[in-house]
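Participant: Take a look at the structures listed below.
Please treat every number below as a calculation from the coordinates, not as lab data. Just so it is clear, the structure is predicted and the values come from calculations on it, not from any experiment. Cβ atoms are built from the backbone, for glycine too; each structure is taken alone.
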Structure 1
Amino acid sequence: MLDTTMLDAVMTRCPVIPVLVIPELSLARPIAQALVAGGLTTLEVTLRTECAFEAIREMSKVEGAHVGAGTVLNGDDLARAVDAGAQFIVSPGLTPEVAAAAQRHDVPLLPGVANAGDIMRGLDLGLSRFKFFPAMANGGLPALKALASVFGRVKFCPTGGISEENASEWLAEPAVSCVGGSWLTSGRFEAATVEARAHRAAHISR
């Protein structure tokens with residue numbers, strides 16, 4: 001079992017990790033500033049846009065921001081993300097290549113799992129902290145509770161279908177350390193709106 005200290009710090013810093021798709025680089029720093037001002041300091045920048053790596057670099061300059069990379073699909077993307085300043089890595093699935101790359105770069109990895117087989121493969125690789133993804137499509141909270149009853153030492157960050165309305169239900173589950181959510185920056189970007197959403201999310205009890 002790998003040391004989970006660094007990843008636990010990532011997962012317990014805030015109840016909600018914003019899952020961010022940055023469409024243009026000019027928005028990177030304002031979005032980070034609004035989220036941090038609202039109380040969410042752990043930020044996941046998905047590698048779904050051309051400016052994603054530069055967005056990680058820009059957002060990392062915001063005081064208080066702890067920025068990671070999401071939608072990491074292979075070792076090359078992981079290396080580029082770390083070079084851009086990513087302090088943790090999130091992937092939609094689990095492969096030996098990504099796990100090995102995370103170990104080489106000494107960066108916390110939160111890989112995606114959807115079922116018991118995925119979790120068992122992760123445990124074989126020394127992992128015990130997982131992104132449950134896509135959470136709602138994979139049976140929602142009842143499915144996660146069933147998995148948690150079997151894998152007692154495992155902790156999860158459910159992502160995919162989590163909303164401001166249901167986040168507290170997920171966070172009430174002891175096996176859930178945090179949730180990932182894209183609602184924080186949905187719609188047209190307005191700093192005041194994002195900050196207000198972040199403030200509410202940061203104060204969800206768990």
Structure 2
Amino acid sequence: MNNLILFDFDGTITTRDSLKKFLIFYHGWFKVSAGLLALSPFLILYVLKIISNNTAKQILLQWFFNHEPVDIFNQKCKTFALQCIPKMLRPAAVEQINYHKNNQETIVVVTASAENWVKPWCEEMNLLCIGTNLEVKANKLTGKYLGKNCYGPEKVNRIKEQFNLSAFDKIIAYGDSRGDREMFALANPYYYKTFPLT
């Protein structure tokens with residue numbers, strides 16, 4: 001069968017949020033702690049749901065990566081992907097991915113995290129990747145998105161941009177959060193915080 005398999009990344013394939021781990025990998029615990037302290041008013045607004053996930057993440061990225069040379073950034077992203085992400089993986093998720101790979105199905109990781117550090121891991125695993133793109137000007141990051149944050153409805157938009165869904169016999173989705181709800185609506189079946197092999 002020609003099936004499309006959609007996996008969320010953070011919290012579904014991994015046991016923790018990769019952005020937090022990446023920030024510490026990139027800048028060190030002290031600088032990240034200082035930055036989060038400076039940004040605490042915005043983070044409190046996010047916790048209180050006064051500002052959106054999209055806005056909070058944008059503020060965070062601008063604080064830590066505005067004016068960062070993109071070649072250095074991508075090099076560190078690849079190192080993080082190959083050295084750190086394997087230590088964050090959920091064994092049941094890897095087993096499920098391998099099951100679908102053995103069935104020669106089309107497997108796509110659809111994530112709100114930046115493609116810069118998720119895609120290198122996906123390529124090692126022979127998986128496709130759809131993630132948030134970051135804006136670059138004069139070979140430096142601006143800290144802004146290029147397009148929209150790949151979260152919620154935008155996951156569906158990006159999937160439909162790349163695939164003719166009617167060409168697939170079945171769509172199966174895996175996720176763990178509110179940000180996957182719209183992606184779940186494309187699928188039958190979908191799995192929330194669980195894998196059928198376990």
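Participant: For distance in nm of label points 7 Å out along Cα→Cβ at positions 32 and 152, the calculated result is 4.2, so let me know which of 1, 2 that is.
Facilitator: Derived from 1, not from the others.
Participant: Distance in nm of label points 7 Å out along Cα→Cβ at positions 16 and 160 computed as 3.7: which structure among 1, 2?
Facilitator: 2
Participant: If you don't mind, there's one more thing I want to ask. Taking FRET efficiency 1/(1 + (r/R0)^6) of positions 8 and 40 (r between Cβ atoms, R0 = 30 Å, to 0.05) as the criterion, which structure among 1, 2 has the greatest value?
Facilitator: Once FRET efficiency 1/(1 + (r/R0)^6) of positions 8 and 40 (r between Cβ atoms, R0 = 30 Å, to 0.05) is worked out for each structure, 1 has the highest.
Participant: Check the numbers for distance in nm of label points 7 Å out along Cα→Cβ at positions 72 and 88 across 1, 2 and tell me which is largest.
Facilitator: On the way: 1: 1.2; 2: 2.2.
Largest value of distance in nm of label points 7 Å out along Cα→Cβ at positions 72 and 88: 2.
Participant: For volume of the Cα convex hull per residue in Å³, the calculated result is 102, so let me know which of 1, 2 that is.
Facilitator: Details: 1: 102; 2: 118.
Checking each candidate, the match is 1.
Participant: Shifting gears a bit: Quick check on the output: -14000 is helix-only ellipticity at 222 nm (-39500 (n - 2.57) for each DSSP H run of 4 or more, over all residues; to 500), derived from one of 1, 2. Which one produced it?
Facilitator: Among 1, 2, the structure yielding -14000 for helix-only ellipticity at 222 nm (-39500 (n - 2.57) for each DSSP H run of 4 or more, over all residues; to 500) is 2.
Participant: Additional query: Ranked by relative contact order in percent (Cα under 8 Å, 6 or more apart), which of 1, 2 sits at the highest value? Walk me through the numbers on the way to the answer.
Facilitator: Details: 1: 24; 2: 30.
Between 1, 2, the highest calculated value is found for 2.
Participant: Something else: Thinking only about FRET efficiency 1/(1 + (r/R0)^6) of positions 80 and 168 (r between Cβ atoms, R0 = 35 Å, to 0.05), which of 1, 2 has the largest value? Mind dumping the intermediate values first?
Facilitator: Values: 1: 0.45; 2: 0.65.
That would be structure 2.
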